[in-house]
Structure 1
Amino acid sequence: MAGSLDGETALVTGGGRGIGRAIAEAFAAAGARVALMARSQDQIDEAAAGINTSGGQALAIVGDVSNPADVQRAASQVQDRFGTISVLVSNAGITGPYAPIWDSDPEEWWRTQEIHVHGAFLCTRAVYPGMVARGGGRIIVISSRAAERGNPNISAYQVAKTAQLRFVEILAAEGAEAGIRAWSVHPGNVDTAFADAAMNRPDAQKYVPAFGARLRAVRADPSLGTPVSRVADLSVFLASGHADRLSGRYFRVEEDWQEIARRADTIQRDDLYTLRLRTLTEPGGPPPPTSPPVH
């Protein structure tokens, strides 16, 4: 995809390692100027240096996505160095507590929402005016398959990831006339330091042992997992405009997303790849009862 992002300026949060770093490197290889934001100075410095050494253009910015001042400062630094941000990847994330709701630490539970939801909101709010002024932009939020389910003992992460899907749908609707396109992405089972930290948490081992077992299986046999390069390729695909007709939708990295983009008419018609509540009275569902049930 070399050259597909020529002239674009991207901000990637959580860009110092794992998925964020892979996306930043792929964007740079595709021609974009890239800013990497994270809380760890050494990680983003190393990632940015690697891009610059390889002939790309990268800027490292230390900051917390849940801090409004940090986010605004980051947006200003990117503007001053590279110009208007045209692509945002909201990737920064934390695992959150693994425990039943009533046994979860309240501060850690809420911190999970601050990073995943408030962070995506703040970053979007910071780059939005510039995108509108230039006639459009693209926003990718790295979500998770956790948003598709309601499994026990991981409520903080699942609530946050579910909120991201709805946030993206609303953002796409509100920004459509201004040329703003947005997607949420499930990155698959990627073996990263983030996954490693989750696997080794005592509360995860206690409350969700199957989660750790799955990660260990992926580490033992990488073919069971998702190459981080595939997440990066999907991000370049979206940032390049190949799925603009599916703005607001949720992409799973394991699927054939080129085919999904080609079937945009069907997906729009059937309202696929988004959160919906099915009821007994919805069109096509079972008819409502005509009399009280007999006990």
Structure 2
Amino acid sequence: MDYHDWTGLTVAIADGVATVTLDHPPLNLMDAVLLPSLRGFVRQVRDDADVRVIVFQSADDEFFSAHGDMGYLTDPDALPTATRAAIAAAPDTPVPDGLNIIQALGVEVRALPQITIGKIAGFARGAGNEFLMSLDMRFAAIGRSGQAQPESLLGILPGGGGTLNMTRLVGRARALELIVGGQLVDAEAAERYGLVNRALPAAELDAFVDTLARRMARVGPPVVAAIKTTVDAVAPTVPHEAYEVENTSLYALFGDDVVTTAHRQVAAGVQTRDGERDLEGLLDRIA
């Protein structure tokens, strides 16, 4: 298959492994470009028998994906525009009633027949981290990766599946710590909490993930399907009803104060490379 149509993504396929590189400067925002491209890719790769494992990584040394576009809060047209583009990218894949487009993307990723792997060697916050949590597994570079859900500091909650999948991965108490506290989690803490499978020395991350992906790609699709089905019988996916609760809770929090806060944070440097390098510190200083 030809995967060259998806702006902000480069896709290389070898030995049954599709390596998908997020390359959407300056911050790999989950915006009206990257969301449609990811959703279109997911729809396309689902039926590609030549791809058995998918590895998601970033072309940016500092950022896997900064977060969703702040325009979703400051511009009333931004999220509808991104939603329409993402729907058009996979027109035969309906968005379930009650779910927003970021939640829908996560559900579709988790339902892929292939094994999906996230390789984290930079910051992943907000919708970027929500995307990672929808994958089958994640591996993080020590000293280079950081994950966070900072939405509470905007006066909202992680509404792209983040509240649900964070709880699924790390448990209730730690989910509350990370979501309400909005802290940045380094690779070692992410491993202890169960947010990633392993924390690895940065110099070893590429080789480890490449070797694992190629090993997994040698397993036949019927075997992978049987394993996924059996594992999901004990660790089931998040029910759609829970996503509906999350989405309703998210929009119930939207209001003029959230928009005002978002404008103030953007003016202070949020969604700039300098500001995003220490986003938590910036948000604390202007709180």
Per mean count of other Cβ atoms within 10 Å over residues 159-166, the highest-valued of structures 1, 2: 2
Answer label among 1, 2 for the case where volume of the Cα convex hull per residue in Å³, calculated from the coordinates, equals 119: 2
Winner on FRET efficiency 1/(1 + (r/R0)^6) of positions 151 and 207 (r between Cβ atoms, R0 = 25 Å, to 0.05) once structures 1, 2 are ranked, highest first: 1
Parent structure of the calculated result 0.05, given that FRET efficiency 1/(1 + (r/R0)^6) of positions 55 and 279 (r between Cβ atoms, R0 = 30 Å, to 0.05) is the read-out and 1, 2 the choices: 1
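Throughout, read-outs are computed from the coordinates displayed, never taken from laboratory work. Quantities reported herein were computed from a predicted structural model and do not represent experimental measurements. Cβ atoms are built from the backbone, for glycine too; each structure is taken alone.
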